[in-house]
Structure I
Amino acid sequence: MTEQTDMIAEPATKRVLLAEPRGYCAGVDRAVETVEKALAKHGAPLYVRKEIVHNKHVVESFTDQGVIFVDETDEVPHGSNLVFSAHGVSPAVRESALQLELTTFDATCPLVTKVHTEVKRFAREGYLILLVGHEGHEEVEGTAGEAPDVVTLVDGPESVDALDIPVDTEKLIWLSQTTLSVDETMETVRRLKEKYPTLIDPPSDDICYATQNRQVAVKTMAPQCDLVIVVGSKNSSNSVRLVEVALQAGARDAHLVDYAKEIDTSWLEGVTTVGVTSGASVPELLVRGVVDLLGDHGYNDVSSVRTAQETITFSLPRELRVPKKV
């Protein structure tokens, strides 16, 4: 008779996969530095229309330094200093600032400015414009404000059927918000082209490189993950999209948190591999906080999943650049 022993399996190594690229993109970096330089040059109070970027920590940090965030320019005292956020503004907002004789610093992401330029160009050329984006988002409001009479918002694939533009419209083009899900946008465009055979594509992709890169990194990482934690704020479009992308790409579970302290440790039950990434407006120190908390729970094997190398940088607004030494 052979003695039988129970085999006890060794526990699997708890590990963290860090998506790269993640965190600050060039546009956010420029916007945050614009506020920092304007504060250093002009002091507080400094006004910012809307949130400079959609991140709770960044906004609270600047508030502590004397930055005052407002919803509209008419809340800013006459002659004050005002920063336009990274999401861009409409011509009407610029005109309002001019009437109040405000000194303005434009932190609009150059990739958002590109879409504004496209709207103005195609409006001049007699096109109707279908703007794929989320209703109420500041970027969409600013972009549509360039030519409100010819821009129609398309908020996702489900909204296509309700469009009442004639199907035989000859000059029709689609443009998009820069921070959307690539896959969802392409599905929206597919439905639009089914309905409007004359619809043409923009001259170049409007969804920004950083949004696409962060989504690709999560798609690559997610199939290996039991859980994906996305660091970012709930009003950050690109951060919310990363949670959706993670789930669609095969992660068993995914959550959005501003800070490590928001992680519910019950999420970690039965979890071997945790993927971690962050939206394009998230400082790296917040990601480090999440990694440290995971380390406290035994997730000490940390490795990166890199799918792209980002080298793009954007210049500061002219008024805040340091003059070059001759």
Structure II
Amino acid sequence: MTLDVGEAYRIRIETIGDDHFSWLRQRKYAGWVIIMDEHTKQYCFPLINNYLAGEQVVTVTVAQGERHKHLETCRDLWEELFRAGAGRRWCCLNLGGGVIGDMGGFVASTFKRGMDFVQIPTTLLSQVDASVGGKLGIDFFGVKNSIGLFADPVAVWIDPRFLSTLPDREIRSGFAEVVKHALIADAAEWERLQAATQLDHVDWASLIGRSVDIKRRIVLDDPLERGARKALNFGHTIGHAVESYLLEGEDRLLHGEAIAVGMICESWLSHRAGRLSAHDLDTIVNYLIRLYGHPEIPEAGFPAMIGLMRQDKKNDADEINFTFLDSPGRHVVNETATPEVIQESLRYYNRIRIQP
């Protein structure tokens, strides 16, 4: 499956093969650099390594995980590029999940004022979300993705084979973004997803294609996130704060797990605002709890989480910005809630009891 993001770049959802690298060679780059983490070096790099013969390729491996998505890691990467003699006529291939895609794209786009890069996402989360849309960046001052820029790759190559290298928890984490896309923009897809509680029997190529197409259409409408693209923030205002607050502790959540918490809380806010029906709220909550469980969010941390939400890039003035649901498949952007009501949504989440 191939999807065009306007005239900017093409998303190819298929097994990566010689045709991909033949296309890259035709662009006559002076050299290639591949950025990966320890996991993708061991499990994913061997699936493409045989296509690199005869090329000038520099490989750089960084530590795995969101904890390393910061300025010091970027400094190390820039230094490696200088040592390798890389220049603007090189191309950077980012082989990894959302951290590698965000950070590798940021490094490539700022090195000597920018080199081309290809996103090769290897996690479900990055395949359906992080690799599409040109948003790049790193975490800073305890806030996710707070330093960065918009820059498009020259291509996105999505190979569902990479998903077989992931533990079940990582697959579930990425699936949260699939759920988000359906809830904000595709009621029919939401209905299909409700039958998908066992993620080991999924046609990933088809599901990824439908989910990426939702994001692609939203991005084309609003490439710089000034209006309609804020729909993609559903679940993320609260979810990012929960994820950041728990990041350094023993009870840290993966991105998708935190976004599931955020989607529950923000669905409740939508209901409280008179938009989402009680029936739809219950359906969303029950589905997400079945998939992601119910980790309690420490109430002592609520004020700190509100502080993190105040740093969200999409806020206007002193108001915390949200995307609410009118119903599954229909959303509204630029909604707000007070800190007191936001904390009540977190208390609602902690009080949830699912009937067996």
Structure III
Amino acid sequence: MKFSVKKHFLLNRRTFTSAVCTLILAATLPAAAQQRRVKKAAPVCSAYLFTYFTGNQPAKEQICFAVSNDGYQFRALNGNNPVISSPAISETGGVRDPHILRGADGKTFYMVVTDMLSSKGWNSNRGMVLLKSTDLVNWTSSAINLQKKYAGQDSLLRVWAPQTIYDEQAKKYMIYFSVKHGNQPDKIVYAYANKDFTDLEGEPRQLFFNPENAACIDGDIQQKDGRFYLFFKTEDRRPGIKIATSDKLTSGYVMQSNDYVQQTDRPVEGAGTFKLNDGSGYILMYDMYTSGKYQFTKTTDFKHFKAIDEQISLDFHPRHGTILPITAEELARLTAKW
């Protein structure tokens, strides 16, 4: 076998050059490489933001904020006055049922609200408003009218209580909400938001099929231990909150039981769940809409719920809203503004 000294030298020179380049790149670009390979750590949350509306009059169908340091004692910002003008963002002039979410990047926030004035009737609204922010103070918005956007929606009567969750499989934000067509019961459906969070992609699909074919509204999804828990208000027999579960975000939801989970005999709606920052469990709260009050319950397993009314303090009267864990810096920014 012939052996070329020149060829051997060239090969070794290439190997040496490649190794040197690799070392130089590793020394000069480690931060960029790490950012590409390592998932950003989640923000350390030590406070909470409660977003809500306050009543059934136009002046009260607007977005309000309250904050808390412990998840139990909340104080309204801006004197319990709106922090975002409904006429400036909505088609109807009013908004209800705000839901707020921290994005997958940890620093972008998404809020969705029902585009509605109740004074025009409970079957009067056709859409929602999508909002986006990077600081919780300044928001961009887009109003979406489903009857105008999609064909064959002549019988659409209402679009209620949208919420957003990040679909880790699809790498998109999923918006789910209830719709009512003609004499059919309200159904919870979903669609994905576009990249800019200004519109919906594709046709809405039904998310949950109630085995009793009863009306389902006010969906709220919480993920725990690899399962998805869908809290919703059903109108069968008596209005109340039940739970359906699935190991997939967009399908396969089965009733956890036929029991109601609210800890009151009074009518309730607008379930909202959030995880406590201290790791002690989760809060399920809901709007006791005929009683003029809110009830908070605590759970660790989404099967057993205990009312904790004696631990809760609110200096305002919220209607259907949601709570987001926030950082100390975000709390300072909100209180400095309002």
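Every read-out reported here was derived from the displayed coordinates using simple, explicitly stated rules and does not represent laboratory data. Keep in mind the model is a prediction, meaning the values are calculated, not measured. Cβ atoms are built from the backbone, for glycine too; each structure is taken alone.
I, II, III: which one has helix-only ellipticity at 222 nm (-39500 (n - 2.57) for each DSSP H run of 4 or more, over all residues; to 500), as calculated, at -4500? Mind showing how you got there, number by number?
Values: I: -10500; II: -13000; III: -4500.
Attributed to the structure labelled III.
Please state which of the structures I, II, III yields 20.1 when mean count of other Cβ atoms within 10 Å over residues 50-57 is computed from it.
Numbers: I: 23.1; II: 12.1; III: 20.1.
Structure III accounts for this read-out.
For FRET efficiency 1/(1 + (r/R0)^6) of positions 162 and 266 (r between Cβ atoms, R0 = 25 Å, to 0.05), find whichever of I, II, III sits highest and give me its label. Spell out each step's value before the answer.
Values: I: 0.05; II: 0.25; III: 0.50.
Structure III gives the largest value of FRET efficiency 1/(1 + (r/R0)^6) of positions 162 and 266 (r between Cβ atoms, R0 = 25 Å, to 0.05) among I, II, III.
Name the one structure among I, II, III that volume of the Cα convex hull per residue in Å³ of 204 was derived from.
III
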